[in-house]
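Some structures are shown below for you to check.
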Structure P
Amino acid sequence: MTHFPHDDIKPFHTPGAKKQQVSEMFDKIAGRYDFMNRFLSVGIDKSWRRKAIRLFKKDNPQHISDVATGTGDMALTAYKMLHPQKITGIDISEKMLQIGRQKVAKENLDSHIELLSGDSETINFAADTFDAVMVAFGVRNFENLQQGLQEIRRVMKPGAQLVVLEFSKPTLPIVKQLYHLYMGVIAPQMAAWFHQNKKAYQYLNESARAFPDREVFVDILMKAGFSNTMFKPLTFGICCIYTARK
């Protein structure tokens, strides 16, 4: 199994598996996660999510998996845009899931969106289950990226599409400098001002910087068995949409 440098980046730099540390970190920041997302991204993450979900429209998938669903933002947006029969979200943070379930209940979508405790590297579903899979800002948190991608492919139906949304490193020098300043210094400090876990936002920056993005991630998808792989940079390359098929 191929190992990548970002697999070793942990939130707390202490002994213990990355998976457990990521779960603990998201449990700690769950209460203000949605607010901080909107605040730190100036709301632009909403348009990124919509652009990613729009790629599923031509397939008209009826059972979608949202891996690393967090508080369910991607699942809720996907239901409103695509109206599938069911969306099944999985995440390793129970506190994030609890908030997501409250949001789903508020929209009266319990019969269409189910959020379950689950690990991307051992997905508790049979092979060829889902018409589509999406992952928004979650793949860099996998403890073993290749294993997670192979497991996602296993539960997809033949021909199903995977859409991944993830931070990437800008290539334009001025944008790159501003991005690193914002993500490395300003965002963690702002998190501390809002009594959030500063270490968590430092980890999010470190994991994003170490993530094998763009052509490298496309190559990893192909090695995991996917075809029709491609990527598209968004907002000066701060983020990328990746697509692939089983």
Structure Q
Amino acid sequence: MKIVPCASCPLRNLSLFLPQAEGELALIESLKRDQSTLPADASIIHEGQTNAPLFTLLSGWAFRFKTLSDGRRQILNFLLPGDFIGVQQKMADASAHGVQALTDVMLCVFQRDALWELHRSAPKLGFSVTWLTAHEESVVDDALLSVGRRSAEERIATLLILLYKRAAALQPEGTADGVPFPLTQQHIADALGLSLVHTNKTLRKLERRGLHRIQDGRLELLDVKSLARLADLYGDGRPEARPLI
């Protein structure tokens, strides 16, 4: 497999990602250990893993999750291209969560001490990692708000809008036919703390109201304003311009 140089990364052409100086790109390139591809459903980081490297998701979708002893799973957040994976594992002896590929994925793999080198050699990049980690925490905070206080309709409306906006920002060609949406109803249920039956009924109810359509692995929002009112979002859900490691 041909390794994509950081300076030629296709993600860097998107307005979603902030530009970086040549020296910063050279440092990121020097810390990159490999590039790997994994199939859908493959484990990227195992729960309890002690030696996981850091990753940037170059293509495909993944998710972070935790499981209980009886196998019940809580999806913490969904990961899209450009997301930086594994920082939380560096803050403890072992990973308290797992990361699994939702689709086929391509990953940039970084050496385990990359965080320290970024902070030591390029404080601006170190701050970028801090920003990315804080941003991910805010995504999880909103998911906690959904699970704790929103109704089933509000939870699903919020998830649909936020994932649509994130996926749309990665599509330079526009969203005339919607955006990729590889989630199953089980993924949605596990992310929102709903039963599979309740998830199915609520999705069908929102679709009958003409708010959205999920078909052939793609999501279309048919009435964004009504969906946004139902979700009661802070802001419009559009992702901020962000660093890319």
* Asked: Among the shown structures P, Q, from which was the value -0.31, -0.96, -1.24 of log10 I(q)/I(0) by the Debye sum over Cα atoms at q = 0.08, 0.14, 0.16 Å⁻¹ calculated?
  -> Q
* For structures P, Q, which has the highest computed value of distance in nm of label points 7 Å out along Cα→Cβ at positions 97 and 129? -> Q
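FYI, it's all coordinate maths here, none of it is from the lab. Bear in mind the structure is a predicted one, so any value in this text is a computation, not a measurement. Cβ atoms are built from the backbone, for glycine too; each structure is taken alone.
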